[in-house]
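Please go over the structures that come below.
No value in this document is a laboratory result; all are computed from the given coordinates. As the structure is a prediction and not an experimental result, all values here were calculated from the model. Cβ atoms are built from the backbone, for glycine too; each structure is taken alone.
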Structure 1
Amino acid sequence: MAERKNGLKAKPKSGSGFTAEERSAMKERVRELKASASKADGERDILAKIAEMPAPDRRLAERLHVLITTNAPGLRPRTWYGMPAYANDEDVVCFFQPASKFKARYATLGFGDAAKLDEGHMWPTVYAILELSATEEARIAALVRKAVA
């Protein structure tokens, strides 16, 4: 490995530097940008993506979809890098990243810049999810309502 000025070892680059999963997500994003989706189209696209997910991710995504659409009915469902997302106009407020997307240990619920979750000078924007109990569902519902307030 080559050594950098700061003494740290540089990681050798292979190919494009992106994993197959990252390249796939970027290709999905290009398709999404080319397609002009209405709220009905976005709902259809999200439900199709959720149906493709492995069972553990699918159960989480289905429940999150209900929680988000119930607590923030003004958000427009759409896909974002091939993941279920919910937007104000074009700005993604929140999204679900299934664990299977990047072979991660857990799925995540993330919030974009458009989410109004600000608390002082620092706040969380991504939450790991292993399961959804009534406690987590209540917390997510409150986060979603705050994000669009």
Structure 2
Amino acid sequence: MAQTVLDGIDGVRAAVGKHLGYSEWLEITQDRVQLFADATGDHQWIHVDPARAAQGPFGTTIAHGYLTMALSNYFLPQIVAVTGVSMGLNYGVDKVRFPAPVPVGSRVRAGVELVAAEDVAGGVQTKMLITIELEGSDKPACVIEALSRWYP
């Protein structure tokens, strides 16, 4: 997949309204889910107990919603790079939704659309709509309105 390169603040502004591309697919492994559980202290059985989860509503363990969301930071550099700036910062999110669970063993990828760019003191703030798709599902796994700030 080709990475979209935005050159400087003007390049960012010019890309508003454009779909920037897709990441590669990533398989969600039980090891990755366990590492996230250990890092966050969230050891709910639906994530970390395959035997019990096999009897649960999804028939297997599922990724934490926040793990799925956190993968946006893994996917974004595959999709877009901003050059000609001194730095970019995560500023937050306006909205996050988890429409579909992510079963262990499934694959996800992200698509990104740049939906807004507004001037802020010393730079520009962007809103990127990040849709984390679940392979074979009609519903996305996660939809994020991510805010970033870029400084020349």
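Comparing 1, 2, where is distance in nm of label points 7 Å out along Cα→Cβ at positions 52 and 76 highest? If you can, show how the numbers build up before the last one.
Details: 1: 2.1; 2: 3.4.
Structure 2 gives the largest value of distance in nm of label points 7 Å out along Cα→Cβ at positions 52 and 76 among 1, 2.
Relative contact order in percent (Cα under 8 Å, 6 or more apart) was computed and gave 18; which structure, 1, 2, did it come from?
Values: 1: 18; 2: 30.
Of the options listed, only 1 reproduces it.
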For 9.4 (mean projected area of the Cα convex hull in nm², calculated) the corresponding structure among 1, 2: 2
Which of 1, 2 yields 0.60 [FRET efficiency 1/(1 + (r/R0)^6) of positions 84 and 132 (r between Cβ atoms, R0 = 30 Å, to 0.05), calculated]: 2
At a computed -6500 (helix-only ellipticity at 222 nm (-39500 (n - 2.57) for each DSSP H run of 4 or more, over all residues; to 500)), which of 1, 2: 2
Given 18.1 for mean count of other Cβ atoms within 10 Å over residues 100-107, calculated: source structure among 1, 2: 2
Structure from which 2.4 was derived, distance in nm of label points 7 Å out along Cα→Cβ at positions 68 and 92, options 1, 2: 2
